[in-house]
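Novice: Following are the structures in question.
Bear in mind these aren't lab numbers, they're just calculated from the coordinates by the rules spelled out. What you see is a predicted model; the values in this text were computed from it and never measured. Cβ atoms are built from the backbone, for glycine too; each structure is taken alone.
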Structure P
Amino acid sequence: MKRALVLVDLQNDFIPGGSLAVRDGDAVIPVANAVQKKFGGLILATQDWHPKNHGSFASNYPGKHPGEMVELGGLPQVLWPDHCVQGSRGAQFHAVLDRTRVTKVFRKGTDPAIDSYSTFFDNAHRKATGLGDYLKSEEITDVYLLGLATDYCVKYSALDAVHLGFKTHVIIDGCRGVELSAGDTKAAIDEMRKAGVEIVTSGDLRP
């Protein structure tokens, strides 16, 4: 068994005070830091990295508001507030996040014509971020995920990791959900479990 830890989108805009803040999102940062210290494998991070004209931003549709639906890249698309714009403070990693052990950062959501919740692919699976190939080149068998948000980027990343053949684990106390609708987080956890993802806590991890 060879493990990799993937820290998903621990960026300022997803933390309270950010433009797309996840409730209690800052509570995952101490978990991420603590887990790294007892994680013997490869440690990677991902970043939402949107151009200003990204098609998921409500501001790019006159009269539309965050939470409304449009079509983007041939898929239904939730509209979001502008967030994680390339080079902005909101796109930066949270200042308290320990990045000394992070080997590589993978960016996603760079194509304005389609969104990318998963850390592996865009939402239509047309283009890969390179993360999957990198993990395979490092002979990783087990992928551990934590970060923001449970019901979007963590969930889609976990489902893709399973699909790519990795034994996949989500460190659930290191995640928080957006909860656009009540129950979204629980439904995401149920969906991941059904797909074969192991839901663990940081306390379950051994060096």
Structure Q
Amino acid sequence: METLSQLVDTIAREGVTDEGVLATMRRVDRALFVPEANRGAAYENEPLPIGEGQTISQPLVVGLMTQALALTDSCKVLEVGTGSGYQTAILAELAGQVISVERHARLAERARSLLRRMGYGNVEVHTGSGAGGWPEAAPYDRILVTAAAPRLPIHLLARLRGGGRLVAPVGSRSEQQLMAIEKGPHGLIEHSLGAVRFVPLIGEGAWSDEEWHG
């Protein structure tokens, strides 16, 4: 069985080069966020089911998304899709404040409880759609979307501060491109980080349940 250290070595070889992100992923034990039935695979570089039809993302993708945000300790971050809370914990280690939104109440409560026990005092986990962000705390310096949208999430970009960055998977049901978008003074600057597959972002400006499953 792989160890946490071996897992992080693997993602370092596969494209995560930011030393701060790698050090954080060595500190945050992924096994704590994986359901007991799948804990034996916690240090494999693959997504795993966490219930409610959701997954904990592949560690390589977590690293690439975090790296693309270029976080500083003064950043206020919106995370759309708390899931297990694993990505949330990594954001909390690197940013000043994290506001996370999860549409599945059971997952939100589980993540909220775990993150509290782990001592992350700079995290708020809310239950809600997330497709429109969490406007009460806007604007944000960074936004991370951990679910796939059919197009650039305009509702979320509206919550982003000038000079800020948004990272999100965008595309069809079968495949998306992981997009890093910077809100520059003369418009949006977009970069693709490669092909990915995520669960859907459901709500206004994203997919409806009927569209995704139709």
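Novice: Using distance in nm of label points 7 Å out along Cα→Cβ at positions 134 and 198, single out the structure from P, Q with the greatest value. Don't jump to the answer; show the numbers that get you there.
Specialist: Details: P: 2.4; Q: 1.7.
Largest one: structure P.
Novice: Work out which structure the value 1.5 belongs to, where distance in nm of label points 7 Å out along Cα→Cβ at positions 54 and 102 was derived from one of P, Q.
Specialist: It was calculated from structure P.
Novice: Tell me which structure, out of P, Q, gives 15 once relative contact order in percent (Cα under 8 Å, 6 or more apart) is calculated.
Specialist: Source structure: Q.
Novice: P, Q: which one has distance in nm of label points 7 Å out along Cα→Cβ at positions 126 and 182, as calculated, at 3.8? Write down the numbers at each step before the final one.
Specialist: Working: P: 3.8; Q: 2.8.
The correct label is P.
Novice: Of the structures labelled P, Q, one was used to calculate semi-axes √(5λ) of the Cα gyration tensor in Å, giving 26, 18, 17. Name it. Intermediate values should be presented prior to the final figure.
Specialist: Working: P: 26, 18, 17; Q: 24, 19, 18.
Only structure P yields this read-out.
Novice: Suppose you compute helix-only ellipticity at 222 nm (-39500 (n - 2.57) for each DSSP H run of 4 or more, over all residues; to 500) for every structure in P, Q: which one lands on -8000?
Specialist: Q
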